[in-house]
Structure P
Amino acid sequence: MEAMCGLYKAMFKYIKLYLTPAFFECKWRIHYMANKISLPQFIIEQQRKSSPQSSGDLTSLLNDISTACKQISHLVNQGDLIGTWGSADSENVQGEVQKKLDIISNDFMIDALKWTGHLAGMASEEDDDPIEIPEQYPRGKYLALFDPLDGSSNIDVNLTVGTIFSILRCEQGIKPTVDDFLQKGSEQVCAGFVLYGPSTMMILTTGQGVNGFTLDQEIGEFYLTHPNMQIAEDTQEFAINMSNQRFWEPPVQQYIAECVQGTDGPREKDFNMRWIASLVAEVYRVLTRGGIFMYPYDLRDPSKEGRLRLMYEANPIGFIVEQAGGLCSTGRKRIMELDPKEIHQRVPVILGAKNEVNRVISYHKEFDLCK
C-alpha cells in the first residue's frame, strides 16, 4: 500500500511539473516548426535550382530587407504607445502629408541596406532623388526601389499597412543615375511586399511563382505558409473607390455598372464590392480569394496619368500578380511593359482575375475605337 502511495505521489509530481499547458505548447511548436521552411532556406533552394552558380547576393539582400521589415513591423505593432502615430508636419515629393511612421520606416529601410555591399543605389517614394550608397561602403550589382509604408493614411485608424519593394539589376559598382533606375517592370529580378496586419506576412516572387511567408514574432523569422499562390481567372468581387465614380472614363463606368446590376444586368451574376484604401491589403485579398482591383485613370486632373507610382507600387505589384496567374494593366497597356519616364511617375492600375481584367481592357479598346 505504501509503495502504491509512493508511486501515485511520483506520478502527480510529474504531472504537475511537466504536463502543463506551456509544456504541451512547447512540444507542439517543436513538432510544427520542424516542418516549416524559413525565408533564407527557401530563397537559397530556389537559387540552387534556377542558377547553381549564384553568388548568393540576392539571398543576402532579401535577408537585409526582411530585417528592416521586422523593425517596421515591431514599430507598427506598438501602436501609439511610443508616440509614433500622427502626421509629421512635412510633405513628400508628391506633396502628400507624411506620417511619422513614413519617415521612420524610410530610415529603417535605408539604414538596413546602405552598408551591405549588395546595392549600387536605392530609390524611395519618400525621397525626391535616388539615394546614394555612402562612399565608405562597397557598391553591389542591384538597385532597390521601395515604398516604405504603403497605406500610411490607415495608420491612425489601425488598419493594415505594408512595405513594397522592387529589385533591379545594374552594373556592378557604379554610381547609378536616375536613368539606371528607369527600367521596365519586366526587367525586375525580384519583387515583394510585407503586410503589417493581424500577422506580419511577406509576399515574394523571384520570377518562379509567388509565395507567402508569415513572421514568427517569438523566433523573429519568416516561414513559408502560403506556397504557390494563384489568382482565380474568374471572380465576383471588385474593389474600387466609388466616390470617384463621376470622374471615371466610360469603359470603367460601363464595367462597374454591369457589376452593380448583378443578376439583373448583362453579367447575370451578383458581385461584392470591397475597398480598404491600402494597396498591399487589396492585393493580398486578391491573391488569397480572387477579385479585381481598380485604381483607374480619371478626369479630376487630366494632366495626371494615374494615382499609383509605377516604380514603387505598380511594377512590383504587377510582377507579383502576373506570377500568380493574374493580369495587371493600365486598361490600355500591360504595366510591366511601360517605359518609365521619371522615377516618381504615376499610372492607372487594373489588376487581378485574368478574365475580368481582359474584359475591362476590351471595353477600353471599344471606347478608343469609337473616339
Structure Q
Amino acid sequence: MSSELPKISVAEALADKIVAIKGGALPETTIRKCEDLLIDVVGLCVTARNEDYAQSALAGCDDDGVCTAIGHRRTLTAAGSAFVNGTAAHGEDFDDTFEGGPVHAGAVVVPAVLAACERYNLDGRMALIGFAVGTEVLCRLSVVVPKAVHKAGFHPTAIFGVMGATAGVGAALGLSARQIVDALGIAGSMAGGIIEYLAEGAWTKRMHAGWAAQSGLRAALLARSGFVGPRTVFEGIHGLFHGFAHTTQGNYEALTGDFGSRWVTDTLAFKPYPCGTMAQPYIDCARRLAARGIKPEDVAAIVCEVAEGTVEERQPHLRGGAREPLTRQDVIDKFVLNADHGGWTKAQADAALQLMAGLFEARVDLSSLRG
C-alpha cells in the first residue's frame, strides 16, 4: 500500500471524461436504455406506493418541499424525494440489473437525477445525460474489483450507488470537472450499506437505493457550493475500495479507460420476475414443468446447479423481507402459484409450498469455480 499521491487521480480522470459528454454525444441505444430505465423506475414506484416499507419511508420524512414522491400526493424536498423513490423502486427487487456487478443502477440514479431536475428546473436533455453518466459510473465501479465488496459484507448497489448518483446529478447540473471530483470525494464519506438484512429479511436492502440516491444529490450540491472532497477517493490508502473491498488494487481502467466511448449501460437487463436474476432461469424451468401438467405431488426432488455464492441460507419471507439471489421460495412459489392448478385455495397453495420446500437442493457447479 503506497502513500504516494498520484499526479492525476482516478476521480480526476473520470471527471474530465464526464464533463466532455454532451447530450448529442449519447448513442441512440444508450438514450433508449435510459428512457427504459425511467419508465421502469416510475412504474416500480407506482406499484410499490402502498407497500408497508414505502409508506414507512414516506412517513419517516419530515422535510416537505416541491419534489414528487411518485404515486403520492405529498411532495418532499429533493433529498426526500430521491430517498422515497429510490426505496420504492428497489423494494420489490424488480429493478434492472447490471450482471457484471451485479448492481442495480436505475433505482439509485433515476430518483437522484429526477429530484435534481425537478428542484432546479433542468430539461430532459440534462436528465438523459445524468441518467447515462450515473448509470455508467455505478456499473463500471462494480467491476474494478469484482465481487470484493459483497464478500466484505457490503451491498454493492449501496456502495457504488452513491458514487453513481453523485456523478449523475453532477452531470445533470453541469458541474465543472473540479466540482465533480469534490462531489465524488464527498460521496465516499456517505457510502454505506451492510448486508445483514440477509439474516432475517429486514427492510434495509430496500432503503439502500434511496439512501444512495439522496446522498449523491447532497454530495453534488455540497461540491457545487465549494465544499472540498478528497481527489483520491477511489484509490487512496483510506479510500472507497480500501474501506469496502479491503484493497486499493483494482482495474481502474475498467472505470475510466473507454468511458464515454463505450457504454456498458446498454447491457442492463430488465427482469421478468421480482427476485434476484440468479434465480430467474430456474423459475422459467419450474413454470415450463407446471405448464406441462407436472403437479407438486409428482415431484421427487428439485436440484438446481448454481454458481458459487448464489445460495445462502436465508429467510426471505420474515417481516416482509427483501429477496436475495436464489431462494427456494423463488423457485417453488413460481412452480406452485404461477401454474393453473384448478383454482387452489390459499390453504392448498400453502400446503403445496410446504411439501416442495423439503425437496429443494442447490448444488454448486464446480465448473463455475474454474478460470
Structure R
Amino acid sequence: MPMRTDTQRMGWANSIPPPCTLIVLLVAVFALSACANGGQDPAAPAPEPRRVDPSVEEFLDHTLPHGTSGTVVSARDGEIAHCKGFGLADREAKVAAGCDTAYDIMSMTKQFTAAAILKLEMMGKLSVSDPMSEFLGPVPDDKRAITVHHLLTHTSGLTDQLGGDYEALSREEMLDGALESELRSAPGTEYSYSNLGYSILAAIVEKASGTSYERFLASHLFEPAGMRHTGYVLPEWRPEQVAVEYDENGEPKGRPFDHPWAEDGPYWNLRGNGGMLSTAHDMFRWHVALRGEEILSKSAKDKMFEPHVPEEEGGDSYYGYGWVVSPTEEGRIVWHNGGNGWSFGVMARFPDQDTMVFWVSNHAYKCGEWNLENLQRKLTLGIAERVLDDD
C-alpha cells in the first residue's frame, strides 16, 4: 500500500529571479506541505479550448524528469492559459495523459469537504462552531469540546488516521474508532494534521444533509460548477479515462478503484480526506467557481481562506478550511497538495492576481533518480511566473 506524504513539510529556497513581484513574494512565503456529480455522462464533457503556452511548455520540457507523466493546467483572469498532459496515463494501453484524464487528487479532496461544510452552513443546516457531538451523538468527555471548526483546521487533537487507505472500514467503525482513540492534544490547542478529522467531517455532511457525502458534493458543488468529471463513483468512470498509478520502480499499481473500495467509493479511512478523482479541466472549473458567489458566498469563502491557525510555530503558512493560506502584504496565496507514495500534485490559487496552477502526476517518484515532491516549488512557481509574464 502507498504511504501518505501529506503531513511532511518542505521549505522553499529563496533563489527565484526578480522579474515578477508575485514570484519573489511566493519564494518568501511559500512552505508547501507535502502530503496530503450525480447522473452525469462522463463521455460528454463540456468542451474546453486546448491552449498551450510556449513558455510553460518549454519550461516543463526542461524541468520534468524523463519518464514521469501527468497533466498541468494554469489560468489567468478566468481563462485557461495552458493545459496539456505529459507522458502516458496508461503505459500498457499507450493512453496519453491529457486535460480530461482523471487522477487521484489525494489530499486536495479536503477543499471539497470544507466547501460542503460551508455550503451546509449557508443552508442553515449547521454552524462551524457546533460541537461534533451535535451530529455524532454522545462522545467521551475528552472529545466533547471538539467543534466543526476544530476538525476543519486540524486542531481537534485527533490522530492522523486509523489505518491504511484501502482497509475496509465503515462509517460507523470509523466514528467508533475516532471516539475511542487517544487525543494528541486538547481540542483547540495545537495544529496536528488529521485525515481522520476530515473523514468525520464527511460523516457530518451526510448526517446534516440527509444524503451521501458524494451525492451532496455532486449536487451542490460539482454540478453548479460544471464539473462533470469529479467524484468517487458517480461519474461512472470508464477505465481509459482514469490514470494508472506507478510506484518508484515504475511498476503499475492500478487505478484507485482497482483497490478495495466499497460500492459507493473508498472506505472511511480515505473518504472525505482524500481519494477524489478529478481532471485538470474540472480543477480549472472549480477555480472559476471560487471566483464567483454562485456556490459559496463571500462570507463562506472568507472563512475558507482565513489563516485560522499556523501550521508550525513561527512559520508563515496557516491552515484555513481545506486550504493552506500564506498571507502577504501583496495578497494571499492559497494552496494544497497531496501525495500517496505513487502520485503527487499541487493546486495553488493566487486570488489577488486571479491566477491558478494545478498539476498532478501519476508517477511522481523514481527510486534513486527523482521525486516530484522535491520539484514542487520549482514546478509550481515556474508555471505561475510564465503565466503572469505573458502580457
Q: Assuming 16.2 is mean count of other Cβ atoms within 10 Å over residues 194-201 as calculated from a single structure, say which of P, Q, R it is.
A: Q
Q | Origin of the value -7500, where helix-only ellipticity at 222 nm (-39500 (n - 2.57) for each DSSP H run of 4 or more, over all residues; to 500) was derived from one of P, Q, R | A | R
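Values in this text are rule-based calculations from the coordinates and carry no lab data. Owing to the predicted nature of the structure, the values given are computational and were not obtained by experimental measurement. Cβ atoms are built from the backbone, for glycine too; each structure is taken alone.
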